[in-house]
Structure 1
């Protein structure tokens, strides 16, 4: 546990990763940014509060407080795009999801600075995930790594139209057993919310690099469209209207299904132990 990396250890075969809820941008990383609001705008707002029930399930939770603008711990550290040919953001983003510059011209992070940020934040975050996977696998034949995300519902640069409210990513079925994906899909299909599997979001670097069903590690990314749990403004985001406050009552209907999803993840992992 550090001032930016928190690991809450549980004993159940369930590990939650929260890589994009952080909004901390230490002073040394602020020079050159167009604005701090813009640099924080694409955070996965309130996801830590939405999933705060997970600790009561015995889940292990790994969380970074560092903003994805400093470095995105869900990107390939080599810089290779996870979605070739599609718009996305980099390891150290230089533009928002909407394509607006994050830095004043000529003040983007250099190759040396990116390498430094990798060593400071990306490598330790993944080391923490791997350490918890190893710890949990010592006592469980199988575990579920559940990667928690959200995004605004409408971002034309990244996808057409309105994003489904539940976006399940399993790297086209590679990162987990089909039975786990089917269990999650069964809940979203009857939730009353829209859903899709391996659509625009198929799982980021965390899901793709750590999901290994043959080794007992089943990884699922859940990307939520923001309107499912917060009152998203219809207008373009501004400092006055975004982020909107977290309202527990508004989030409750979707959260109920998230509780069912994590229960299904636990049931899947515990069921593997009886085989």
Structure 2
């Protein structure tokens, strides 16, 4: 559901100009995340993202034995959603390529391949993005996302919203992060979200254009960096934020006593 609405929003933007501006696409991604969490959080805690699963395992919230199953399910779900997006828009993609003289599989076909996998720098932007910067952006984005997942769901945070509203704020977090880093890397933030649809694009004819960085940069940027960012967020929350939240209240003087 997350990938279906998210990649679908990119597809309709590229093919039909349905969305104007980054915010509309980012908000659609956020809505997709929110709906997916509401649909699955009582079945699997709605991780949806290997970076979240790894963070929950490192923090002791989930058994490590479950990680391979979660990773496989997340990748399979993302690939299935990529297949659905391709099935819906394949004729329109072919017509777009024909109208713009794009030969699928060539470097120019990144213009349509971006509907499935992520690229850095983001196609169509003037951004200059090196491999280290791309990894830093994706890792930082995943760090913020996972940190907010902990902050919005952990009972030690008395400032969190009601549990029924937490998915909405997670979705808004995703939308906000996309608005920040998408001009650099398209804001994958999720190894399964990127790799699943990217494999679909590779099988559907994009070939080398689906994996343009011959030194494995896409793995470093869109798989390794989010996992590292999620792991760092887990350690930061458990070692720093959680102890502070559980410490005896010392009075923060946020309220001014009436004279």
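Read-outs throughout are calculated quantities, based only on the coordinates presented, and are distinct from any laboratory measurement. As the structure is a computational prediction, the values presented were derived from the model and not from experiment. Cβ atoms are built from the backbone, for glycine too; each structure is taken alone.
If Rg and Dmax of the Cα atoms in Å, for residues 114-177 alone is calculated from each of 1, 2, which structure is the one that comes out at 16.3, 45?
On the way: 1: 16.3, 45; 2: 15.3, 43.
Answer for the origin of the read-out: 1.
If helix-only ellipticity at 222 nm (-39500 (n - 2.57) for each DSSP H run of 4 or more, over all residues; to 500) is computed to be -8000, which of 1, 2 is the source?
Values: 1: -8000; 2: -19500.
Computed on structure 1.
Mean count of other Cβ atoms within 10 Å over residues 66-73 was computed and gave 14.2; which structure, 1, 2, did it come from? Before the final figure, lay out each step's value.
Numbers: 1: 25.2; 2: 14.2.
Of the options listed, only 2 reproduces it.
For distance in nm of label points 7 Å out along Cα→Cβ at positions 186 and 210, which structure out of 1, 2 has the highest calculated value?
On the way: 1: 2.6; 2: 1.2.
By distance in nm of label points 7 Å out along Cα→Cβ at positions 186 and 210, the leading structure of 1, 2 is 1.
By the measure relative contact order in percent (Cα under 8 Å, 6 or more apart), tell me the structure among 1, 2 with the highest figure. Mind showing how you got there, number by number?
Working: 1: 22; 2: 29.
Result for relative contact order in percent (Cα under 8 Å, 6 or more apart) over 1, 2: largest is 2.
Suppose mean count of other Cβ atoms within 10 Å over residues 202-209 works out to 22.9; of 1, 2, which structure was it derived from?
Working: 1: 22.9; 2: 17.5.
Answer for the origin of the read-out: 1.
Given that mean count of other Cβ atoms within 10 Å over residues 122-129, derived from a single structure, equals 19.0, which label among 1, 2 identifies that structure?
On the way: 1: 19.0; 2: 13.2.
Checking each candidate, the match is 1.
Given a value of 21, 27, 24, 18, 9, 1 for P(r) over Cα pairs in 10 Å bins from 0, in percent, for residues 98-145 alone, calculated from one of 1, 2, which structure does it belong to?
Details: 1: 21, 27, 24, 18, 9, 1; 2: 23, 43, 26, 9, 0.
Checking each candidate, the match is 1.
Identify the structure, out of 1, 2, from whose coordinates mean count of other Cβ atoms within 10 Å over residues 194-201 was calculated to give 17.8.
Working: 1: 17.8; 2: 24.0.
The read-out comes from structure 1.
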